[in-house]
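J.: Please go over the structures that come below.
Any read-out appearing in this document is the output of simple, stated calculations on the displayed coordinates, not a laboratory observation. If you're wondering where the values come from, they're calculated on a predicted model, not measured in any experiment. Cβ atoms are built from the backbone, for glycine too; each structure is taken alone.
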Structure 1
Amino acid sequence: MRIAIDIDSTLHHYWDVLREVARRRFGVDLPYEEQHTWGITTLPTDDVRSCVLETHGEEIIARGEPYPDAVETVRDWHAAGHFIHVTSHRAPSSHEATARWLHDIGLPFDDLRCDYGKVDHCVGLGIDVLIDDSPVNITDALEAGIVPATLLHPWNEELCASNRAVVCARDWVGLRAGLEPVLAR
């Protein structure tokens, strides 16, 4: 099968990094547990963009700590012959730092894309499964006939609760178990 995997809040806990940058730059706290929608409304859009851009700088990317069992799970999928496409809405300028981080953490992949239009690109690649935290990407994947999977976060819990077609788990052990029947097809 062909598996696409997001990075931020999927391969590693991203929210604390974004929260720290917003606090330092603008004095605004972004509590993870209170982020019940995909949009961040406590900062103007341009300020959010500048925080996100900073979090995707080489130094911060290099410090990312993968979620427990994420690398091992992807490594096992790759060893079983699944195609691994790592995909992120990070700016294209973060591609090299992202590739270096993936290599440093030992996560095998066949393809990497840092750009926008994630689901359209996945359709073009013939992706079967998209693992992503964004409710927008999860919904778009469903509409495109791609099996969506996600780690539960406050911003996607409602979607997980209301749609059984989405494979949802609290951690990578649960995600692996939930996707096992899909990947066995």
Structure 2
Amino acid sequence: MRIAFVRHGPTEWNAQGRIQGRLDMPLSAEGRAGMAKLGPPEGFVNARAYASPLWRARETAALLGFPNPILDERLAEHHWGRWEGLTREEIFTRDGEDAFTRAGRGADFTPPEGERTADLIARVRSFLDDIAKTDKDAIAITHRGVLRSAYTIATGWKMLTPMPDQLDLSKALVLEIGRDGNATIAALNVALTTRP
């Protein structure tokens, strides 16, 4: 089966460069208007729909034509702990220029009082294992951290180097999932459809 991972539409904090994490931000007026013009990627109109329980993802799902997605906590954004609500510059001012270095590298990266990246990857892996048990294609409306985790699972990227491929967060990441939960990339940066 295939699954298309789609990031939520833009929020005001996205425009300001603020880390949202688990804070429950709505879409911005511009984000809402933009998502209302779009539909799911071609081939996913009748897919099983899943979404993060965070409002920005649920709102995006409804705008894409999935008003009642299955909400799954495993699709929630990476928990950034004390850094949620801050910009990178504010983090550097408050915690020092080496704040991100001290938080760890790759899967060991853990924001202060936040979630270890390895734990985020594990919950995305658990989600993929569960949805692999059926044949029907799926779509998941979620967050940047979850898309990066899905990419990591499918490619084996260790997050210690720049990402080998560029993920366009306005497009979908499509994975092919075997019955055993083994994931491979079916397509990168698949455009969402536009409404007439």
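J.: For structures 1, 2, which has the highest computed value of FRET efficiency 1/(1 + (r/R0)^6) of positions 21 and 133 (r between Cβ atoms, R0 = 30 Å, to 0.05)?
T.: Values: 1: 0.95; 2: 0.50.
Checked 1, 2; max of FRET efficiency 1/(1 + (r/R0)^6) of positions 21 and 133 (r between Cβ atoms, R0 = 30 Å, to 0.05) sits with 1.
J.: Comparing 1, 2, where is volume of the Cα convex hull per residue in Å³, for residues 5-100 alone highest?
T.: Details: 1: 112; 2: 100.
Comparing 1, 2, the top value of volume of the Cα convex hull per residue in Å³, for residues 5-100 alone belongs to 1.
J.: Right, another one. If mean count of other Cβ atoms within 10 Å over residues 37-44 is calculated from each of 1, 2, which structure is the one that comes out at 17.9?
T.: Values: 1: 13.1; 2: 17.9.
Traced to structure 2.
J.: Here's a follow-up. Kindly point out which one of 1, 2 the value 1.3 was derived from, the read-out being distance in nm of label points 7 Å out along Cα→Cβ at positions 141 and 165. Intermediate results must be reported in sequence, preceding the final value.
T.: Values: 1: 1.3; 2: 2.4.
Source structure: 1.
J.: For mean count of other Cβ atoms within 10 Å over residues 125-132, which of 1, 2 scores largest?
T.: Working: 1: 22.0; 2: 17.6.
For this comparison of mean count of other Cβ atoms within 10 Å over residues 125-132, the top structure is 1.
J.: Which structure, out of 1, 2, was mean count of other Cβ atoms within 10 Å over residues 53-60 derived from, given a value of 22.4? Mind dumping the intermediate values first?
T.: Values: 1: 15.6; 2: 22.4.
Of the options listed, only 2 reproduces it.
J.: Moving to a separate point now. The value -8500 for helix-only ellipticity at 222 nm (-39500 (n - 2.57) for each DSSP H run of 4 or more, over all residues; to 500) was derived from one model only; which of 1, 2 is it?
T.: Values: 1: -13000; 2: -8500.
It was calculated from structure 2.
J.: When relative contact order in percent (Cα under 8 Å, 6 or more apart) is computed for each of 1, 2, which one produces 26? Could the numbers behind the result be given before it?
T.: Values: 1: 26; 2: 31.
Computing relative contact order in percent (Cα under 8 Å, 6 or more apart) on every structure in 1, 2 gives 26 only for 1.
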